[in-house]
Structure 1
Amino acid sequence: MFITPPRCPMEKVRLVDLIELNHERILRVALADQATEEEIQSALSEARIRQEDPLPSRIVFLLAYLLSLENVHFVAQSQPVDVNQILSSPRARQFADRRILAEEILACGSSAVLVPQCDTQLEMARETRRKVFLWQDRNRLVPKVILLTGCGMIALGKTSEDVCQLTEMTVKSAKTFVGAAILGGPVFMSPNIAVKIEDWS
């Protein structure tokens, strides 16, 4: 498992800067119902393959869980302003559950997972796990986009190109959504039509 260093701008990240971690070591804490502060710190420290690397931030527990999902090999968390505008509004649930654009459905699916704001990153990992489980139970597949209230979005895919395209499409959809909201409110596709469009792919 490789992650970018904490607080390092993406455009400046080099291959040698990536922190290599023992995925199973992090995942054990991510999947645990309870973990002491000592267990958390121990996992963050001991999971590093190169001990000279900086300690990863606690978002790594969420990333480790997501990388355990079927066919998910890349995970990208970002905080686009357009997406955060919606997640900071009463319309966040609409943005997650409804669709305006056919191309968004084809790229990102007919809905996204929405995670409420959490006090800690470890709590966010557990709440995301719970929300993803419920979403998968309803949709019978792995989500492509997760919306984190207060923390932006996460794209999940098989390749780095997948997560870049998912992020770009979600940002485009967010801009369309915000513009439609200004002009009186988005006109959503019916759930039946959204499901049929999803089947095109």
Structure 2
Amino acid sequence: MATQTPVIQTARLVLRPLTLADAPDVYAYARDPEVAAFTSWQPHASVADAETYIQFELARYAAGKVASWALEDRASGRVIGGAGYVQESAANRRAEIGYVLARAAWGQGLMPEAVEAVLAHAFVTLGLHRVEAYCKVENLASARVMAKCGMQPEGVLRAYVWKDGRPRDVLMHSILAPAWRARTAEEPVP
């Protein structure tokens, strides 16, 4: 699925493509063990780890693949997290999304704001039929984000991810295009 990563503005955030200049901000949140605890990656040990991640996303942008956005706080201009596509299946009109947010920004409603923007992009711009996301079963905050965005829990995927030397169960959520359109009163996706 060839695509471009557009700039999207919400009330408090700018979702925009990452740049290498964002590495210090990415490192600032990605080095936090509490932030990384519920992700698939380990805390970043250096700015070089952030640069490696950004290079991965830059390659996805260059290849026209779905990718992630930097979450720039409109008030400060700093990157405080990321949200976007983890993987997609064009043949099945489906994508998986993921997100991460600096601990200082938790509990302010910023992540549902970002996820709503990603869902709008998925259903309106990309014409997807299904968007899914998962979180570790103990990550109640992430499950609440998904629920606030209209995603329905589908079940527990046992031993679905491997982190910190052991398998972890995850809770899968999804939303389908008709349910998203009903929530947002958007025009039907062709």
- Note on the structure: Computing relative contact order in percent (Cα under 8 Å, 6 or more apart) for each of 1, 2, the value 18 comes from structure 2
- Query: To which of 1, 2 does the computed value -8500 (helix-only ellipticity at 222 nm (-39500 (n - 2.57) for each DSSP H run of 4 or more, over all residues; to 500)) belong?
  - Reply: 2
- Where does the value 3.3 come from, among 1, 2, when distance in nm of label points 7 Å out along Cα→Cβ at positions 13 and 93 is the thing being computed? 1
- Test item: semi-axes √(5λ) of the Cα gyration tensor in Å calculated as 24, 20, 16, pick one of 1, 2: 2
- Message: Starting from the value 2.5: which structure in 1, 2 was distance in nm of label points 7 Å out along Cα→Cβ at positions 5 and 61 calculated from?
- Response: 1
- Winner on FRET efficiency 1/(1 + (r/R0)^6) of positions 53 and 109 (r between Cβ atoms, R0 = 30 Å, to 0.05) once structures 1, 2 are ranked, highest first: 2
- Ranked by percent of Cα pairs over 17 Å apart, for residues 117-180 alone, the structure on top of 1, 2 with the greatest value is 1
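Values in this text are rule-based calculations from the coordinates and carry no lab data. As the structure is a prediction and not an experimental result, all values here were calculated from the model. Cβ atoms are built from the backbone, for glycine too; each structure is taken alone.
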